[in-house]
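Participant: Given below, in the form of C-alpha cells, are the structures.
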Structure P
Amino acid sequence: MTIVVGYVPTPEGEAALTQAIAEAKKSNDTLLVINSSKGDALVDNRYAQEPDIQSIEERLAEHGIQHIIKQPIRGHDAAAEVLDAADDNDAKLIVIGLRRRSPVGKLIMGSVSQRILLEADCPVLAVKAD
C-alpha cells in the first residue's frame, strides 16, 4: 500500500514528513512524497529545491523507507496534486501539515488542507509543526 504526504519546505511540511515516515515504518508501506508547483517553480518558495529533495532522499533511505518523490508542475493546485496522487496510487493514508490561519484568512484565501480533508477518499492525518 501507499501513504501520500504533501510536502513543502516549511516547518509544517517537515512535521508532515516526519509523521509520514513514522506511519510508513509501522506499516512497511511505500511513501509517496508530493511537492508541486502551479508552474512558477523558480520563484515558488513552497517548491522544494534540489538540496531539499536530496535531504529527503537521504532521510528516507536512512529509515529504510521505500519511496517515490514527485514534483509535478502541471498548473494544478497542491490539493489537486495530493488528491490525484492518492487516487492514482490507491493510498491508504494522506499526511498533511497544518499552519495557523485566521478565520478571515481561511475565508479569503481558501485552504489546501481543508480541501484535502473534505475531498479525500481515504483517511487524512493532519499534523501541526512543533
Structure Q
Amino acid sequence: MLSENSPGKWGKMNVCQMLKHCDLVLQVALIKVELPHINILYKAIGILTKAEMYVFNNGIPRNMPTFQKLIVNFECDFDVSKANLLKTLEEFREACEKNSLPDYHRLFGNMTEKDWTFLEYKHLDHHLKQFNV
C-alpha cells in the first residue's frame, strides 16, 4: 500500500466515486483539502506534466498517480455526490471571480488562476469522458 505522502494509483471506480473524487480535487483549490508534502521526484513529474498539458493541450495522463487522500474507494450516494460536486464547482467559480485561489499546488508547483482553471477543466473532462457522461 502506498503511503499518505505519495500519490497512489486508482483501482476501478464507479461514477459516484468519480464524482466524489472530482469534488475532493476541487476542494484542494478551495483550501478545504490539504495535500501532504511529496518528494522532489513526484513534484518534478507534476510540474512537467502541467507544462506538457499546456504545450500539447492534452488531458490528464491515463493512470496518473493521485494522492491517497483523493482516492474514493468506498460506497457513496450518487445524488449526494452529484449535488456536492455542483456546489463545489459553484464555490470554485466564485473563488475564481474573487481571485482567491492558492498560488501553489503540492504536485503542480506554482499556480496562477489560469493554471487552476485549466487543470480543473482537464481533470473533470478526463473523468467525465472516462464514464461517457
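Participant: Could you tell me which structure in P, Q was used to calculate helix-only ellipticity at 222 nm (-39500 (n - 2.57) for each DSSP H run of 4 or more, over all residues; to 500) as -17500?
Facilitator: Q
Participant: State the single structure among P, Q that was used to calculate log10 I(q)/I(0) by the Debye sum over Cα atoms at q = 0.16 Å⁻¹, giving -0.83.
Facilitator: Q
Participant: Given structures P, Q, which gives the highest value for distance in nm of label points 7 Å out along Cα→Cβ at positions 29 and 117?
Facilitator: Sorting by distance in nm of label points 7 Å out along Cα→Cβ at positions 29 and 117 in descending order puts P first.
Participant: Let me ask another. Identify the structure, out of P, Q, from whose coordinates relative contact order in percent (Cα under 8 Å, 6 or more apart) was calculated to give 35.
Facilitator: Here the read-out was taken from P.
Read the figures in this text as sums done on the coordinates, not as results from a lab. Here the structure is a predicted model, which means the values were calculated and not measured. Cβ atoms are built from the backbone, for glycine too; each structure is taken alone.
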